[in-house]
Structure P
Amino acid sequence: MFAHGTFNDALVEPGEWVARFPRTDLDDARRRAQALRLIGQLDLPFAVPQVLEDRLDLPLGQAHVIISYLPGEPSDTASDEAVLEVLDALAAVELNDELVALLDQPLHHAGGSRAQDTITELVFPLLTDDERVQAKEVLQRYGDLPAATGFVHGDLAPVNLRWHNGKVSGIIDWDFACAGDPALDAAAFANYGWPLVKRVRPELYERACTHAAMFPLTGAVSVIAQGGDPEKFLAWFRRRCAVREHPPGAAA
């Protein structure tokens, strides 16, 4: 089975392994493979893919890393207890110099510390005047966030969660893992409803809303930077602009 990810193409042998082939930056791929090895050694209550073979010494196109396949299925629903277990486990990770050196810079895929400038340069020309006004408001909210640092997965979308008996049994795709704001991971769980986020992390709720407001803009930048078509992310942002809510439903 073939899959197309953010940074890698993947060949999947269900139940056995996943071979990931970086499409662009081999240095980043090597760093992330090293980070995954360390993350796999953490005392987490869910499984993390293990590196089985590393051939990132090969040229781009042949270079690959093979990781273990995590069983389980995505879920359309999530309990407060299951989400809390994941967020509490990530919050309990102590960041050391070795791990931090291998993790992504927050929003690395969208320009890192220059994410706001990169969005302005690459995405704003594709927006209408009104959409640019709303995008500026989102960037201002993001720029006003207080500094916060914790161990963050960075992409806890439902597609990256594996479930078994109502609990998260495994988490895949640690490419965005960073030393950043834990509210970013809380925001990802809004896929199961903002009321859940407000119940499990009330102290992070407002920051989580701001991170979620950025998702379509950072996603568009990432795709543009790789020479792809950002229309899916632009359409996502335009739907929010139409109701003037970034993100919609957060006031529920």
Structure Q
Amino acid sequence: MRDPYLYDDADVMINLAGIKDSELLHKAEADITNLAMTSIYNRRYEKFNTDTLKDIHRTIFGQIYDWAGEFRTIQMIKAEDVLGGDTVRYAYPKEIKKQLTASMKEIAKLKRNGQNDKDVVFRLVRIIAQIWQTHPFREGNTRSVIVFAVLLAKSLGFEVDHELFRAHSTYVRSALVWASQGIYAKYEYLERILFDAILHDEISSDEMDVSVDGKYEKIGDYLVRDYKERPHEYQDHENVKDRSKK
């Protein structure tokens, strides 16, 4: 079975502009979503739940994809260089709603008391990693999850430097990958940039010789500048069944 999100005659996602060239679509998507995100950080949401996440995704991608704001209906894989070519184990489509509901319950427990800011951000890192690993949408999960995290942190009263995420978007994605490895997860990379953006942590003494940009150059031994964008690949039902038996 062919990926239903792709055109029948081109390996390009069906889009509202009717573009069938992958490079042109990538550029158009970047231009459209950049415009959408110029004002989204000024939004206020009363609740941070699944509907809010959907609305954020719809706001960012609604001008380019008609499925924006809707959960994906297929299973996907994506080779990650930072994992040596392995893929994150995203949620199966039927598990998305359940996993997000669990994550949103954890969000409801986040409370600041004037003395627990680091603990709140520590917990936020893990919740955001959970939501990203669920990967509820066919495309655009990283941008949507980061916007969700920024607006959530703002709702808790933090002043957030959201430009830090834009300036180091490749680092952010690679950090999310490593924070989504279950019992093997490494959260320190995601913690580094979220603590900096939300708590504005000062560079520690052992980092005095490292520039701000230098802090986000590597994930372990992996140089984020070596990142190469790859599309998510459709994993058909038979392959999913075979993997689930292993």
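Every number in this text was worked out from the coordinates using simple rules, so none of it is lab data. Please read these numbers as outputs of a predicted model, since none were measured by experiment. Cβ atoms are built from the backbone, for glycine too; each structure is taken alone.
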Next item on the list: Consider the structures P, Q: one of them gives 3.1 for distance in nm of label points 7 Å out along Cα→Cβ at positions 31 and 79 as calculated from the coordinates. Say which.
Entry: Q
Next item on the list: Using the calculated result 1.00 for FRET efficiency 1/(1 + (r/R0)^6) of positions 15 and 63 (r between Cβ atoms, R0 = 25 Å, to 0.05), pick out the matching structure from P, Q.
Entry: Q
Next item on the list: Kindly point out which one of P, Q the value 136 was derived from, the read-out being volume of the Cα convex hull per residue in Å³.
Entry: Q
Check: For structures P, Q, which has the highest computed value of distance in nm of label points 7 Å out along Cα→Cβ at positions 167 and 183?
Finding: Q
Check: Looking at structures P, Q, which one was mean count of other Cβ atoms within 10 Å over residues 111-118 calculated from, given that it came out as 16.0?
Finding: P
Margin query: If distance in nm of label points 7 Å out along Cα→Cβ at positions 71 and 223 computes to 3.5, which of P, Q did it come from?
Written below: P
